[in-house]
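Take a look at the structures below.
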Structure I
Amino acid sequence: MICISVTPESRKLAKVDLLNASRHGDLIELCLDHLVKEPDITDLLGAVDKPIIVSCRRPQEGGHWKGTDEQRTTLLRQAIVAGPAYIELDLDIAKSIPRFGDTKRVISYTSLDKPLGKIDSVFEQAAKANADVVKFTWPTATLDGAWPLLAAVTQKREIPVVGMGFGEASLMFSLLGRKYGSPWIYAALEKGMEAHPGQPTAFELDELYDWNAITPQTRFVGLFGYGPAEPTTVRVLNAGFRALDLNLRCLPLRLSETDRLAKMLDVLRINSILVAPALGGQLLGFAGSAEDAATGAQYSDLLLKQSDGWHAYNLLWRSALQAVETALGKKSSGDRPLDRRNVLLIGANVTAQSIAYGIKRRKGILSISAPAEDKAKHVAELLDCRHVPFANLYDTLADVVVITDPNIGIGHRKSEFNPSYLRPHMTVLDVCRMPERSDLSADAAGRGCNLVEPSNLFADQISAQFEAVTGKPMPPEVLADSWSAQD
């Protein structure tokens, strides 16, 4: 089940929130602590026919209650008398509020600072307080932080356990909770209405992550570091999995340390990770083996678990070269239009390393420039190519311009790129905002350059990753439908 949290401030609008939530969830959490005035709980409960959990949390539980403890206890007692399906009571007051009627008791324990190491003692106290469900809430900034909460939810006990993680890994925890049998997972009605920071919305869980299709048998494909491109990436991949009737779904991974990563991935039965271009170097060391393209560029955007361990692959350079060569008019498989062409690469990040590796393979005459001179020199030395000081960039001849630095400014200052450098005869590849155009892409197109559309590069890249993970090609209609859904 999915539980939609609603956090109304107005009694008048509370019914509207409840009605909207009833259309998306199986269960609704009505958070009374956000209301400015005392509510008529009986009236609110009658607004919808879905079961409702009533909660009223203090700031130390992540809530917004501003009254006294006595006033809050009185409000919760009144709520129980009104007859909701569930009442949430924090552990320290649960014993002072007896069971009443058919209302089930969710006894909660919240730690805002850190995960709880041992939960047995808390669970026993909750059981003694007549819990029907035990709820744990604590920070889930990364997979490491979410791990104890996931263990609490998945361990078989006499009383069901639900968890609510908050922080960057909240969405990841919710999807894992769904797979591993949590009685319900939490979602906000929409952005700005979260009960806790990082709480996913009902739209994200339903439309993007396909939560309802996730079962104990579902295998996850990990996604790491995609940032603003994550929704599009998830939409395309999950649509491809559905089209081929594969019980695979995307799982956003929030990682910090990698010391325990292999063990955790084994427990979760995750054997593939897609890495965003901007973070292509971060998990290379995690893999026990890497293909030459990954080692040579010190970049990996795909990790696969095989019989002898994790292997790292660099797929971006192939997709980037295919896109550029197509734009240059490649006529056959043996045609190499980059051969002896002047290529200027602007950027000194791991994405630049991947693409530079491919350009060198195709015998392009490569020059690298970036405002960060030391980093640009490092990439030039790594790939054995020419470094151009950023101040001398405008004196450099180029047939192809590749832009990989998303933070580069546009303008006339010393550290900015002046787009007047771009000429109509140039082919421009900009990977800064894939699959969207960046401001530089738009400028290049406006100046008549032969622009390699970032969406085309993204489509080729994600298709290559999809086939590497599934062993099957991405259905072409999936990409077409995905672009249409964004328009």
Structure II
Amino acid sequence: MLRPWELNVDIVRESGTAIHVQIAQKIITDIQSGRFTAGVALPGTRDLASKINVNRKTVIQAYDELIAQGWLISESKRGTFVSSRVLAINHNKKSLNIQHQTSYPLHKEATPILSKRQDQDFIHFSEGMPDIRLLPFEMISRAMRHALIYSARNKKSAYGDPKGTMILREAILQMLNIERRLHANIENICIARGSQMAIFLAARVLIEAGDCVVLEQLTNPLAREAFKSCSANILSVSHDNEGIEVNSLELLCVQYKIRAIYVTPHNQIPTTVSMSQERRQRLLALAEQYDFYIIEDDSDHEFNFSPTIAIPIASMQKSNRVIHIGSLSKVITPSFRIGYIVAPIDIINQCAHHISITDRQGDIITELAIAELLHTGEIKRHILRTQKIYEERRTFISSLINKELSEFVSFRLAESGLAIWLQISQATDITKLIRDATLEKISITPATHFSCSNHPIQAIRLGYADLNHDEIFSGIHRLKAVFLNQQAKLMHA
């Protein structure tokens, strides 16, 4: 691959700025000046590392961050290139100054100077969404192009199986059986447009008016609405640092005829707790004893930061009591609506029937494209790359919270997921905190959002994955200002 430009990077090792940041800033400067234009090939990581006498991992780190920000793209077996999106970046007058746009950790003595535009913008701490800026655009567009060509050549534009395209079902099934130890067959899986549609389908199939459905006291609000739409009788069960309290659940089973329970055992929504293995086993035993279904939403299973990963309840034994729900939407982007249901054959057939009379079938082109990305290993590589970035952001925000907010909050850092659950001190008026945060141009999700009652709860959920380090830094310091302002008002009241 011809590389017409010589990349010269002057490293100042005593500057206090990380070397990978210096490399990245040099490349950005060359792109902004027009020296590097869209499509220009950069030197390989080994060549550049050798030239400037640094560890290759340092160059890889710089390239990864530039790819994440959209300045560069990586093409398998070809190399790393300046992204065509750089033209939009260079000419967008609303863009932030690049010194405050990158996602590198700030030097401990540095004080970020926010541009006027950035200071006016909101910092959105989402509920736990991925960063769309990390999306491998070229990889996805190539797979979509292949899917369109294949569909046209093989006359796949006609209506297909409402359970989903066979190739995608096979690819997801292989992933689940190998990585998550499920024991499913192809007849046990149905494709849906995201996990929310899968939850809704499970509710439609299982629930009749008046059936009792158990949800945790704090839970996914959209799941609650799905069951309410079926006129279910919603019962609440308490949960703690080990997940659902199975003793409380058993008391409900004695009092009521339970039809189903909805849980998010891997990364509880919203508290981020992982259900203990003992309680998973007890929950499964109760389902068998009292004849109810477990609807297991395997939320955030792909985002793990611990070497030990608890297997899904559906993997613990060959049980016909578990309906396993998952999604690839967060892995790629929420715009790609790909979810799945793994369940006994009769339930899958009923789900397919509901799809056929409402949506007819899924998006065949998207399903073919995602199947290609699964089969070629591109999605797995994307997960590994983004997981590294998310882990850095997780470390950064947890350290910053400990440093800046420890007087006002407490938390346990979860081993998975893309959000942090913050317990707020009782001295803080949580209602005013949410209101004042908006005035400081930060958006945070209060615990009441996940509750069926309107009573204030002293907690908030901070999603961090879709924010780079500078955005996290700005958001936490704005939040600190809100706490301090409320504290000052209390002292002078």
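What follows is calculated from the coordinates using simple rules that are stated; it is not laboratory data. Please read these numbers as outputs of a predicted model, since none were measured by experiment. Cβ atoms are built from the backbone, for glycine too; each structure is taken alone.
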Exercise. For which of I, II does P(r) over Cα pairs in 5 Å bins from 0, in percent, for residues 237-308 alone, calculated from the coordinates, equal 3, 16, 28, 25, 16, 8, 3, 1, 0?
Worked result: II
Seminar exercise, completed: Working back from 18 (relative contact order in percent (Cα under 8 Å, 6 or more apart), computed), options I, II, answer is structure II
Problem set entry | Which entry (I, II) yields the derived value -13500 for helix-only ellipticity at 222 nm (-39500 (n - 2.57) for each DSSP H run of 4 or more, over all residues; to 500) | II
Exercise. 0.45 is what came out when FRET efficiency 1/(1 + (r/R0)^6) of positions 21 and 349 (r between Cβ atoms, R0 = 41 Å, to 0.05) was calculated for one structure; which of I, II is it?
Worked result: I
Exercise. A value of 2.9 was computed for distance in nm of label points 7 Å out along Cα→Cβ at positions 197 and 469; which of I, II is the source structure?
Worked result: I
For this session: Out of I, II, choose the structure whose coordinates give FRET efficiency 1/(1 + (r/R0)^6) of positions 29 and 381 (r between Cβ atoms, R0 = 41 Å, to 0.05) equal to 0.90 when calculated.
Result: II
Seminar exercise, completed: Highest-scoring structure on FRET efficiency 1/(1 + (r/R0)^6) of positions 141 and 405 (r between Cβ atoms, R0 = 41 Å, to 0.05) (candidates I, II) is I
